[in-house]
Structure 1
Amino acid sequence: MTRTAFIGECMIEISASTAHDGDGVASVFGPAKLSYAGDTLNAAVYMARTTRLIKNQGKSMLASNTSQVNAPISYVTALGNDPYSIAMMDAWKQDGLDASLVRQIEGALPGLYAIQTDASGERSFSYWRQNAAARQLLKDGYDQTLAANLADYSMVYLSGISLAILSQEDREKLFAVLSILRNNGARICFDSNHRPRLWPDSETAKAAYAHMASVSDILMPTFDDEATLFGDASPIDCAKRWLDAGAGEVIVKNGALPSTYLTQSGETGTVNPPKVDRVIDTTSAGDSFNGSYLAARQQGLDIEGSIAIAQKVAACVIGARGALVPIDGITL
């Protein structure tokens, strides 16, 4: 049976609107909402939701008896045994994800971040993740366990954040696991999703991304991030750089502008996104694109058809508040 695994970190999220006292002085304290989010977790959820949507609307290019139609999607991370970790796993299961490969570490806790939104709608973030359980995923020889757990998976997805939260030693372990899985036939998928604050310096990040390119089949970077880090002049230059580094299929996301794709076999082109009348929250725009693109590709659609579906899902996501929003109303 075809299986997909997403490797990364999911954190507890505290979100609140910044309150102001009578003198207009901002306060971080007040009513707040407790939730969870993480870039790879978001992508996994949207892959599961889009797969169901494709199937329900009869858009799959696969025969109905093909195992890929209902392929399991697993989320791989490390959490604790605390109530928040258990509640997160229960929620993931309700969304159709398999949580059986989550490593639960006694005494460990998930990472935490807080979102503050000011009077003008600007968001700011504070993080408490230095001792998060996810950073310990490959400790104590667990890399061997991970390689064994994923031995029969046909697709594995991770992001630059998945790499950045690990020590250099553990990143090297993860690279080794990915090489083993790829040699066994798994397709490795990657989004650099560059977050400078997570890396000691840009050169360390670039070296890690170069290693990922050499073991990746599908790459889905965002042009703005890539241009800032690498100085790419255009999306096609970005795609060529990744291809030259060893990637097989590159899709460059570019916000409201066309998405660009390029492959080692010479396929290339752009796909225009749908018009979005009102952008409410861009959280998870790229994550939803990535998960939906992989869902469409796994269901047998070609690159342009898969990008079109991913753009529709992303357009829906940025038209609502929050990282995980319903997409049932989309017509593919």
Structure 2
Amino acid sequence: MIKKRIIVLFIPYHHIGGAERVHLEIIKSLKYKPLVFFDTTDGSELSEAFRKHAYCFFVTNKKRKTFVLSGFKWLSYILPLTLFGCNSTFFYQVISKLNGRIRTVDLTHAFSYSNQGIEMVSLPYVHLLNYRVVINNKTLGDYKQLYREHHIGNYLLDRFVVIPNGVEIKSFDKASVLSRHNAFTVGFVGRNSEEKRPRLFFDIVKGIKCHVKVIGDDFRAFKKEFPKVAYFENCNDVELIRKEFFNISVLVVSSSREGFPLVIMEAMELGIPVISTNVGSIKDHIKNGWNGFIADNHLEDEFLHFAQDKILLLSQNKELYVKLAVNARMYAQNHFGLSLFKEKYNTLFYG
């Protein structure tokens, strides 16, 4: 039987990016509606999914944070609490001030490899964390190295738990694979951010005759240079995003840094092959010539030519494309379901 604890999540944003969709799936997996505190987002355009599944609050200034901290100091003595944080510096500030019946859990999607990254921010508070969730063994290995470098006791490594992300596995019509090949469209899905390297993606597709679709936000800098690209931006509706995603034939992941992107899971669940750089734990899931293609590394020049070659190969070889698409879907069914994801988070949160 699940014990009724008060679950509180501290996360920076509610816009529907990959990390935010993971946070939303965590929230949806819980038996009781949690409290969610956004410490960076101002609350504009909060998605209906967050409103439906959580009690949402916004703590974006010092006055609100002081008020919330005072409230939790009092609450932690009278109710059992589980506090969860991901990419939130405020989360660590809160747990450093609390006593009482609290359980603490944080989640790291991937290292930022910077002095200001959340993996560095968290170091003074590691002894206060009951559990540390990572999504793959790559990030676990990064933490082991970081703990050694900062002389943190090995006993604290026992608090790590690996919980791979998951996606909802919906119905699949193999006929969609053939229609995608007939209207071959190369897609980029993600933020316009340095580590996603959208410029590299545009360089890849500008020399190839195919349809191009970009799903994400803030691609104004590219629209004048690439006016024929189909842009779908600034949408918080998961179903609308999925509808746009459905028409992509092949997904290109040009990132220089990742954990394991949720967008790859979503593509494979739809039966969309992926062409990716070799970063994070992507190589654990993408097998060359079977369900997609993964480059030897993430160097820009090498990936540009690698991706162009594979796009041309798939666009000209329907039999190979269908094989990769069907295998991608089968792999998603066998590895990316949400049942184990939900079970593990409920165990961590409720005990």
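Read-outs throughout are calculated quantities, based only on the coordinates presented, and are distinct from any laboratory measurement. Everything quoted here is computed from the prediction, not taken from an experiment. Cβ atoms are built from the backbone, for glycine too; each structure is taken alone.
Looking at percent of Cα pairs over 30 Å apart over structures 1, 2, structure 2 comes out largest.
A value of 2.3 for distance in nm of label points 7 Å out along Cα→Cβ at positions 129 and 321, calculated from one of 1, 2, originates in structure 1.
Taking distance in nm of label points 7 Å out along Cα→Cβ at positions 33 and 145 as the criterion, the largest value within structures 1, 2 is that of 2. If distance in nm of label points 7 Å out along Cα→Cβ at positions 89 and 241 comes out at 4.0 when worked out from the coordinates, which of 1, 2 was used? Traced to structure 1. Using FRET efficiency 1/(1 + (r/R0)^6) of positions 9 and 313 (r between Cβ atoms, R0 = 35 Å, to 0.05) as the calculated read-out, with 0.20 as its value, let me know the right label among 1, 2. Comparing all candidates, it corresponds to 2.
Out of 1, 2, which one gives 12.2 for Kirkwood radius over Cα pairs in Å, for residues 257-296 alone as computed from the coordinates? Checking each candidate, the match is 1.
I have 9.6 for mean projected area of the Cα convex hull in nm², for residues 113-248 alone, calculated from one of the structures 1, 2. Which structure is it? Structure of origin is 1.
With FRET efficiency 1/(1 + (r/R0)^6) of positions 105 and 233 (r between Cβ atoms, R0 = 30 Å, to 0.05) computed over the structures 1, 2, the top value is the one for 2, the highest of the group. Looking at distance in nm of label points 7 Å out along Cα→Cβ at positions 153 and 305 for structures 1, 2, the greatest value goes to 2.
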